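Below you'll find a set of structures to go through.
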Structure I
Amino acid sequence: MKRINTKNLALPIFSIFILFLGIQAFNFYFNINSFGGHEWHTAEWLIHYSHGFIRRGMFGTLVYNLPFNPDTSLIFLTYILHSFYILYLSCILLIFIKNRQNNLSYLVLFSPAFIFFHISNLEAIFRKELLGLLALSLVALSYSFKSKNIVFLFALFIYIVGIFSAEYNLYFLLPIIYILFKKKDINKTSKSLALAFPSFLYFFFYLRHINQTKEIPKLICESLYKFNYYESFCSGAIKWLNYDINQTLELTIEYYKTSDYSVYFFYFLVSIAPFFFTNFFSKNVILLLFFTASYIPLFIISIDWGRHIYMYISTLTILFFSESNKKHNLKSIYQKIFFYIFIFLNMPYFAGSYKGLLSFKNLSLKFSFLFDTDTFSYFLENYVSGLLYLFKAITNYVS
């Protein structure tokens, strides 16, 4: 009997998985936005500049000023972010296919700190790092096409919207510039400047208005409450805008005192360990030192360690996938060990515990949605009807 090559099965399985994940992601976001949104997952996308400059306000400005009624605006938000997510997943697949991979690549593809992080955390899908990851993926993928400069311009647009919508998207600046130089782009200097200029511009606006934004969150809240959104709509992301760096530190330190974060070190080590079996780190020492050091402040001032590890590992994974020259395949025994750990490893946003880290229960919960008929019926019922509703609203406005 001919032996089945697991490599030939891995990519189709992963493709099917992200198809189901895309369906589950739409269901989750469509559901919360159909009932007035959410204080974090929706509200952070609606922070806007109508009352003056404030950090994280660009994307919300675009949505807030749409010529639709409030409910239609939330439906538009659902579809545009879902489209970005599907585009991001498609970019990952194309980067993987169009570059030379080794057996480690097939293992990292299923890492619990990469796309599989979303199985346990659907609410992590539509957070604003999606814009930064999409921009990074587009730049990495652009070298597979003749029209790479056009793809770069689209990535640049996404990056600019990303940093003015969430400052932590600045973490993707260094990896993007790294790709430009690694690929020996003849326009690398001009492209790097095109990325750096809006990044410095963001700091200019932020520092200029840092003492002028105390009342703006309250005004934003009032402007959104008139739309009859979720009753606690301003209790999350918008409320957090009121806190300065000292208040943020006080809140996070207090949270660290009452929560066990030691589990994240194990989660991080397991997720990053496969890379040590390759020459990826030794080839990119300077990048990794600066990139890793830059994350330290983020872990200090924020409690969402699961998300930050996801951002960090996803960035390294995309860079690794985009390299054509890969050496040091992982031995079969190590590959199997890591794979078995990967499929059980479960990590939420924050407040993780060793008790729930590795168990058959977590595994069954992760994949139960694949066999849930309600998932498909909900998607089929709402995706097309919602799209038709949005199309009708747009045509009515145009006419």
Structure II
Amino acid sequence: MSSTFRRLLPIYLLLIFRNTAWSLSVSGPVLPLYVRSLGVDIVDWGFLATAHAVGLMLFEVVWGSLADRIDRRRLLLVALVCMSLVFPLYTVEGFIPYFFVFQFAVGAFAVAVGPTTRALIADNVPKESRGFYMGLWFTFFTLGSMIGPLLGTYISEIMGYVYAFYGSTVVLLAGAAVSALSFRHLDRSISVKKGNNDIGVLQGLSKVLSVSAVRLTFLLAVSIFFGVTAVRSFLPIYASELFGMSDVQIGVMLTLSSGVQLLATPTMGRLSDRLGQKRLIAIALAAASAIYLCYIFVEGPLQLTLVTLGISACLSTVSLNLAMLSKVAPREITGMAMGMYGSFEDLGLITGSLVCGFIWNSFGPSIMFIASAAISIVGLLLLMMVRED
């Protein structure tokens, strides 16, 4: 085990706890199935998913900026504890009108983990190895995505949906406790860099956006995460209502898809450090556009699962976009750049939630995958304009 990996291990472990809790209920199949069982229609579910993404988008830059100014370890712990307090509120049916507020709040607190941990990693690995260590970020993030949906759907089928939300709180608080102990052994050099507090938020945003390659990378994130929304937010309902899959079957499908990403992401990271991120992302976007179209020909649960596994393999290159960003973003405001990137990811989620909900209600659920394929082609065209460092 390398010294760099040992130093970053507490950060990677935090990602497992955070994403397990998050995907166990709110970002996994449990929430859409839960709200549908409460009588929420598909358009309103699209708005709920949008509220979550708005919380992510609006606060990602804020947390990223704070990550450049204050102790990042304490910032992460505060965000975990605050996020854990929101999950139980979903269990009160009388609070259904306030689910939009809860979605926004969970997104606002959950998003602190992304830019902060990404900035810590980018600041503390050699430039030529960032593809690998950013790939590891997604690997450990994906481990939580594997555990959460399977555990959440199992709990919901055996005990009821509300217990999945209680489970999220327990897991997140456990993660906060473990992280607090682990962070005591972190090198303080990965806490916060001195001097960054001299750069204001507006000045930092202007500096980040002044780089053409950075702007294109941000727009590329929007196109990629439009399709992510179709799979993450609407596929569970699609599988349940069109193919009659049980909660556990859906959880298994999503866990397998996360497993594909888990296996492929570090390999893609290593490969990209040799061949270049741009080339591999281009291949993934071209493949994704074709695989999204396969959804309209699916006739059963097995085929649906296989197509979803194919999309997951393509999404394993998402971390490479971050690796490209880390090469061109101004070094002294890495946290802000990572936060801004996350905001554009969230913009893709917002756009996808609104458009997919409208398409499902107006034209039919399969058409949203055709839209995802078209947006992937747009992303491919944007990628062609990016100049790699």
Structure III
Amino acid sequence: MIAVRTPQLRAWTPAVAVGPLAKPLAQLAMLAAIGVELAVLAAYLPDTLDHGWNGPTSDFHNLYVRARGLELMGLYSPALTLLLYPLARLPEMPAFRVFFALNAAALLGVACLAQRPFSAPAARVAVALAVISLPQAHWALRLGHLTPMLALAALGGLVLAQRHPGRAAAVLAFLSIKPQYAAAPFLLLLWRKQGRPALMMLGLSAVMAIAGFAVIGLSSVGTFFSLATDWGATSSDNLLPVQQSWLYSWPGVQISLGMEPNPLLTADLILLSLGATVVAWVRGTPAAGAAAAALAMIPLAPYAQFYDGALLVAGLALIVRAGLRPALQWGLFAGLYLAALATQANTIFPAPDLLADAHTDGIFWLTPAMAGAIALIALAGRSRGASFVEDADGG
């Protein structure tokens, strides 16, 4: 007798009959995936560890200097200044190492949570390795961005949202540090009519921002909103052309296709992504809706840099908890991972010429793949499947 386990229910249910080769082929596929992930990890990990210990402190330098001087950090929530101020009391290199270690721990935390639904060793290893080998996550670690921490907050909050909405709201409020990534989880709470947790998330985000403004100085309020309203629809007012070609949001996708970013087209693509996400929430299980919300964070964002592609790890971790049919689940998982690899390969970073025109080495597949994955989750509806085909004894 073959049984399947739906991760979010933790229950055993009878499965449809599968061919005798299904399990061996699935295990071979897992081993092949592990081989690819180990190769990617071997390519990225040495330089990542070297950056973590020896520097340069890269983009973290800008965060460090502004936190040390109690200044605004662009369009980040002013709460980030307050959060990083204790770390900025250290010399810069030790501060970067601590920040690197916190980011690495967050990424490992996502990997640990991602593999928990499985008992099959090959599945657990494949899922965990996908998280820790993702190239965009390595760039976030090297440059000193807090994307892995945001990914852990998104994953933790969306997992908690169904049974512990109050705790989820507290965790998801951390996403307001980069407000564009808080939008999808916040809208999910509203859609589920979890008004109190949504208000709690909004209120905690506001409290964090107000505390930051209070420490920086009340005059910073006007400066912050001036920066926010000055941000151009195509990012051309604020970024060099070569920096625009590092965007994984829809303007960057257009650049990768050889187009000039068009604000109307960008808005249309964001609305289409939102529409697919809402359909996934309407038709899918709560767990599938959480996966769609995580995958929507970048497609719904008007601005997302390439290192924030690491937010994909939260989506990967939730896809394997979504109760989708095995073929769809693993197809989405593998497709998104490969889209991330291809997109990073097409991203020209570091750029040899910072004054060059916006250009890429190929198409940025990741954001369209995320939007496509949301659409497939929506089409799948409430079908429930196994995360991994197992024998009834759990073998």
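Here are the numbers:
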| read-out | value |
| --- | --- |
| Parent structure of the calculated result 27, 12, 4, given that semi-axes √(5λ) of the Cα gyration tensor in Å, for residues 75-114 alone is the read-out and I, II, III the choices | I |
| Identity of the structure behind 54, 43, 40 (criterion: Cα extents along the principal axes in Å, calculated), options I, II, III | II |
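Throughout, read-outs are computed from the coordinates displayed, never taken from laboratory work. From a predicted model like this one, the values you see are computed outputs, not experimental measurements.
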